[in-house]
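Asker: The structures come next, written out as structure tokens.
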Structure I
Amino acid sequence: MVSTIHVLGSRELGGADRFFIRLVEALTRAGHPTLAVTRPGSPVARALDPSVEQVHLALGSKWDLLSRWRLTRLIARRPPDVVQTYMGRATRLTHLPAGSRAALVARLGGYYKIPGYYEHAHAWVGNTRGICDYLKREGLPADHVFYIGNFVPSPRAVAPAELEALRATLALPPGARVLLALGRVIAKKGFADLLDALAQAPDAPGRPPVVLVIAGDGPEMPSLRAQCERLGLAARVRFAGWQDDPVPFYELADLFVCPSRHEPLGNVILEAWQHRLPVLSTRNEGATELVDENRNALLAPLADPAGLGDGLRRLFALDDAALAALAAAGHETVQREHHADAVLQAYLDLYDRLMHERRGA
């Protein structure tokens, strides 16, 4: 067994935060002593399974010296084999006590600033090969930069009555297909590009009409709603708001689109594939690494509404057999490359290697 402490300073419930939940819960289920350090009252603290032990620290900013001191004291009182941090703030605030033989692992899901935040770790995990290449270019030792992808959970069963209620809540026309987009409504997620693209992509002749459902919220929402009205898309778009549990939306959807201008990995693509949805994505960083174009997903140009509109027209025109083949190939990709058991074992193998290094030091 390996004992670990995992530190997350976020108040969001985005992709990195959801992966934090999945990994610490998986370690706990597998019988490894696991302690989660989270911010009090955060969405992650509320979402974690009660079986996971938690300690709450303020982790208020990168300059929160009191949290840094308390975190170091915690590690000294409960010496783990591995301390794993997520993103910049948590990593900057996490310092091992003098004499500790624990390994400090920084897990990165983006192209974050390295100087002043990450150099003191013993190892660095990137969840894409592109991020790993970036870490090496930034001067971190190549032999301690490791690629371990994300995993996504198997979908829970959603009762037909729940889906019918959701269709009614969204006021979806009978027979309409649902095109789902999901994420924080901020500029880099490309939702403005998606609305412009949808305005250029009428329903395909002979195919059921499509309604876009955007599940998310954020500072760009007022301008996005105004854009929707300006483009005359009110009948073809539904704004569902932020969803802590997106599973019913994935289960309701027939098609999925990721319009991001910048996406280091693209957890939403993995989740859509896990739900056996045909996917269209822009050529963002994560998608170009994940996607075998035209086999497990369609790709469209980055930050290009006209090109994304072309992609939507292609997606809308595919017959049922072609859509099913696209979805099946995506699901097979997740099972082969992003299965929970394989990702968990990769982390355990890394922990074992680092424990031997530290104890031999």
Structure II
Amino acid sequence: MSHWRPAAIDEPMTKETPLNPTICGRAAGRLAASLCGLLLCACAMAQPAFPSRQITLVLPAAAGTGVDIIGRIGAQRLAEVLGQPVVVENVVGASGVIGVQRAVRARPDGHTLLFTFNQTMTMNPHVVANLPYDPRKDLVPVSRFAASPFVWMVNTQVPVHSFAELVAYAKARPGKLAIGVMGYASAAYLGAQLLAVQTGAELLAVNYAGNFSADLLSNVVQVSMSPAAQVPSLLASGKVRALAQTGAQRAASMPDVPTVGETVPGFVIDAWYGVWVPAGTPVETVATLSDAWQKVAAMPEVRRQLAAVSAVPVGSTSDALRTVVDDELTLWGQVVKARRIAPSQ
């Protein structure tokens, strides 16, 4: 009686040598494992460590604006942290919409970042008709980099010396005091609407395409809610006075100027600046970028540079920025609904 025996692995197969299913299965398994290992190595070689080239920082604002100034402060130090050059690209137009679209359409690999402020993320969605992007779906938050209050000011010809007096004066003369605003998607315009909701004070919004400081100084418009960085030069003219700042706490650069919240509880509006990447960017890349921006915000030199423009570093996590955006979207949605504001074209 003959007995079957398995062929050795290196023994050539002949038609007289039967196939052993167990041996073949093991050999196939080893081959598959080897192929998988080779594929993983190939993928790793095809995807170099991030960042692998120059970073582009898109700013949806003109040169000299708060977004531009603060974005460039961050860009300089980001290059040091990431070890790659960072190029700033100003893309202006349509209340920041064109610049945001530029970033949304970029390759989602972390090499194109959007640096912008809250108007484009939390205000535009409520007051710009047919907005071509969704800040929650089309972009991924990286870090809230810095924040700065606005300052309510009046021309000195207006006989008020405190924010409480301004509210009382405006309520007694509804629509008579004019506030200059740079677009109906701007923080100043929505700030005036929030004030009306909370106090009943009605201001007349006068829309400007650009800087209206000259008209404020000449009393063409009587009121402004201006970025803190513009305040020193305006006060130096002697033709305006600062009444209140919009932050949750008094800014160190303006300790004698009270907050609006000290008169109108709950009125808080910061101009804050943050970083986003296109949706689809790998989670690991977002984490690397968030860590880098937090390191930049913690640098003493960055703190000094921001203080010079009345801003403070924040350096938040991605999740913290997402929470801020969600909260503000809710707030401005409520204000727009209460004031029956129709989206602008």
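Asker: Suppose distance in nm of label points 7 Å out along Cα→Cβ at positions 133 and 149 works out to 3.0; of I, II, which structure was it derived from?
Answerer: II
Asker: Sticking with this one: Comparing I, II, where is Rg/Rh (Cα atoms, Kirkwood Rh) highest?
Answerer: Details: I: 1.00; II: 1.26.
That would be structure II.
Asker: Say we calculate FRET efficiency 1/(1 + (r/R0)^6) of positions 93 and 277 (r between Cβ atoms, R0 = 35 Å, to 0.05) for every structure; which of I, II gives the highest result?
Answerer: When FRET efficiency 1/(1 + (r/R0)^6) of positions 93 and 277 (r between Cβ atoms, R0 = 35 Å, to 0.05) is computed for each of I, II, structure II gives the biggest number.
Asker: Something else about it: Relative contact order in percent (Cα under 8 Å, 6 or more apart) computed as 15: which structure among I, II?
Answerer: Traced to structure I.
Since every read-out is calculated from the coordinates, none of them should be taken as a lab result. All figures in this text were calculated on a predicted structure; none of them were measured in a lab. Cβ atoms are built from the backbone, for glycine too; each structure is taken alone.
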